[in-house]
Structure 1
Amino acid sequence: MALLKCDYFSEVLGLSTSMSVILPEISLPKGTEKHTYPTLFLLHGLGDDHTIWTRRTSIERYVERLGLAVVMPQVDHSYYTDMEYGKKYWAFLSEELPHVARSYFPLSKKRNENFVAGLSMGGYGALKWALRQPEKFAAAASLSGVVDIATRVDNIDGKRKPLFNSIFGGNDIKGTEDDLYWLIEQGNNSDKPKPLLYQCCGTEDFLYEENVQFHEVVKHSSYQLQTEFGAGDHEWAYWDKKIQDVLHWLPIHQ
């Protein structure tokens, strides 16, 4: 395996940014056509960065035998959104990042070899990306995700309120492309391919009830959702365990 830190300039953000990338080692016979790797885009949570998954879990060891590349971008506190008063992180994530990563590394463009996952804010980002661009992903996983962003933003107060105002501008999120429930509804009425969905959350997590409600809605939709609820809190011991379940669940070699 190779763990790489890539520093580069983002045209969309107008600044230098970084991503961490795990690449597998596969020996190919001489003269073999260029090989590209199935890829997991792995997203961080609020307050974290592109290094957090390798610092707080053993993700590099977990993917060693899977032949799977992992791309971990840096998106600040953006909720993977084109911020009302800030940077265009949705455009960065959904358009520029895959193009840049594939220009530097041998990553597959095939839908059935691309996956996305994340925790907390990143769980929201992973589901939003796959639901808005289902033609790009075979599967998406949310670990302790913020799955009802509209209600959360409506009820936010205290020190987090300025942050959410900078992201969403105080606008109503319900019924927009930032609303996972609305995206599920739109997908029900679409003939676009539907990515497999995975959701987990610990029963001691402050997001548990939010995740239960999301599960109840999605299980009556046309999406195939695997849900795992059990003991656990909003912390890294839980995520280190569950990312292994996600990797086992991913349809990597289908």
Structure 2
Amino acid sequence: MALIRCDFFSEVLGLSTSMTVILPQATRAQIGMTGAAPAGPPPVLYLLHGLTDDATIWTRRTSIERYVADRGLAVVMPQVDRSFYVDERYGNRYGSFLTEELPELVGRFFRVSSRREDTFVAGLSMGGYGAMRWAMTRPTRFAAAASLSGVLDLAAQQAEDHRDDLYPRIFGDEPIAGGEFDLLALLHRAGAHDVHLPDLYVCCGTDDALLAGNERFRDEAARAGVPLTYDTGAGAHDWAYWDAKIRDVLAWLPVRAHDPTNE
């Protein structure tokens, strides 16, 4: 595997930012780990960080590089600060950066597949929200999307959260419930309009304060007729849980064998 820290300028954000990237490498002589790489451009997983983290956190807190080594999968971990992966009402345009500029730059900088069937997104906590919203608002980009302990009922979380400055700065003063930032509402819109969403996977530990919101997301998906793989079990809102569950997510992803003649 190649582990790359990529510092670059974002035209959308108007500032320099960074992403951490894992690229597959076929290896046989490396002791303790065998790497695989497809003949053509590899599939790519966009892996999103949480509220208090950055673009390095997945490589620092988990063994994600080792977990993807034999899968021939590229992993892109962007930095979006405390933005919830949206265009902030009083801040920067992180939503536009994520959905429009980042994939274009990734394709320009690295030789990875751009096909829907080869493109996936996942994230934890705030990143779980970001992954689900990105997948539901840009459903033709992804084959699958996963949330680990995600903030999936944002309106309820806002009501319970004591950080009074966080949500108005990002989302403004309009109610979240029923609007463009409400994942539960997006589920029903997708169901009502028969939108072909990516495969969805949600997991949350039984000792996590966000469990109730994840259960509401599961229930609303069922009511909306949106297929969903839901997994729960022992675990808290911590890296012990996420380090274990990212392996389940990787095993669940529909990573296809590449035919280089189709590239």
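Bear in mind these aren't lab numbers, they're just calculated from the coordinates by the rules spelled out. As the structure is a prediction and not an experimental result, all values here were calculated from the model. Cβ atoms are built from the backbone, for glycine too; each structure is taken alone.
Data for the structure
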item: Entry that produces 2.1 once distance in nm of label points 7 Å out along Cα→Cβ at positions 51 and 187 is calculated, selected from 1, 2; result: 2
item: Label whose coordinates, when distance in nm of label points 7 Å out along Cα→Cβ at positions 115 and 147 is calculated, return 1.8 (choices 1, 2); result: 1
item: Source structure (of 1, 2) for FRET efficiency 1/(1 + (r/R0)^6) of positions 139 and 243 (r between Cβ atoms, R0 = 30 Å, to 0.05), computed value 1.00; result: 1
